[in-house]
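Next come the structures, one after another.
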Structure 1
Amino acid sequence: MKPINIKEKFSLFNKNWHPHQVATVDNMQVILAKIKGEFVWHSHEEEDELFQVIKGTLYMQFRASSSGAGGEGGIRTEVVNEGEFIVVPKGVEHNPMTKNDEEVHILLFEKLSTAHTGKVQHEKTQTEYPKI
């Protein structure tokens, strides 16, 4: 039981879109990641995800369902600023991204069972998160 210095942990890695586990809380994990550019559209059928922006601005894209805002096939983007967080409910297709070549630092809180890109396999998909 020691405090975890988030800035120090971010200094331990450089690779974008490669999550690192910094703690577990019951069956949940606390993850740090550096992101830059666009990720991949995906969803998590059984798990919610919390994204907190530590540094920069995150743009979280959502695909609207035929009954959702934006109409069928529409994309809605929520801007998440430094110091804010957003919860992505289970089953909701989403795509995190950054703009203007900005590297954004995020903290994620999710179940240990959450697959990085859900059922989608992509070159950015990670299957193991280093513990730091």
Structure 2
Amino acid sequence: MSKSVITSDKAPAAIGTYSQAIKAGTTVYLSGQIPLDPQTMELVEGFEAQTVQVFENLKAVIEAAGGSFKDVVKLNIFLTDLAHFATVNEVMGRYFQQPYPARAAIGVAALPKGAQVEMDAILVLE
């Protein structure tokens, strides 16, 4: 099986020893994205804006892989405050249509750079 690195300059550069995504066969594994503006590498302000930025960062990497949100089969959401769950659902509805991907929403104590939300995903390309 071949393995290749997927990168997009429209998403934040990796800030550690990882790739934005790895494609193995027809499956793409996206690393976690936090709400960094790819131009400034600074966090955006406000929970809804952070959620939108995370989806935009994921979108950039997904498109670099040759896919779209319809190809996402699994989405993991990490939240520092589960009270924001309804906002995540509302914003997610702007990016996904049925059938929705499988999903987990996990409450965590902290995220990199003080982010309030992080997401990673798996997509399968045709």
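Coordinate-derived values only; no laboratory data. Being a predicted model, the structure only gives us computed values, none of them experimental. Cβ atoms are built from the backbone, for glycine too; each structure is taken alone.
Starting from the value -7500: which structure in 1, 2 was helix-only ellipticity at 222 nm (-39500 (n - 2.57) for each DSSP H run of 4 or more, over all residues; to 500) calculated from?
Numbers: 1: -500; 2: -7500.
Going through each structure in turn, the value belongs to 2.
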Taking mean count of other Cβ atoms within 10 Å over residues 36-43 for each of 1, 2, which is largest? 1
Where does the value 41, 33, 22 come from, among 1, 2, when Cα extents along the principal axes in Å is the thing being computed? 2
Using the calculated result 31 for relative contact order in percent (Cα under 8 Å, 6 or more apart), pick out the matching structure from 1, 2. 2
Among the shown structures 1, 2, from which was the value 2.1 of distance in nm of label points 7 Å out along Cα→Cβ at positions 28 and 108 calculated? 2
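For distance in nm of label points 7 Å out along Cα→Cβ at positions 20 and 92, which of the structures 1, 2 scores highest?
Values: 1: 2.9; 2: 2.4.
Largest calculated value belongs to 1.
Computing distance in nm of label points 7 Å out along Cα→Cβ at positions 4 and 116 for each of 1, 2, which one ends up highest? Walk me through the numbers on the way to the answer.
Values: 1: 1.8; 2: 3.8.
Comparing 1, 2, the top value of distance in nm of label points 7 Å out along Cα→Cβ at positions 4 and 116 belongs to 2.
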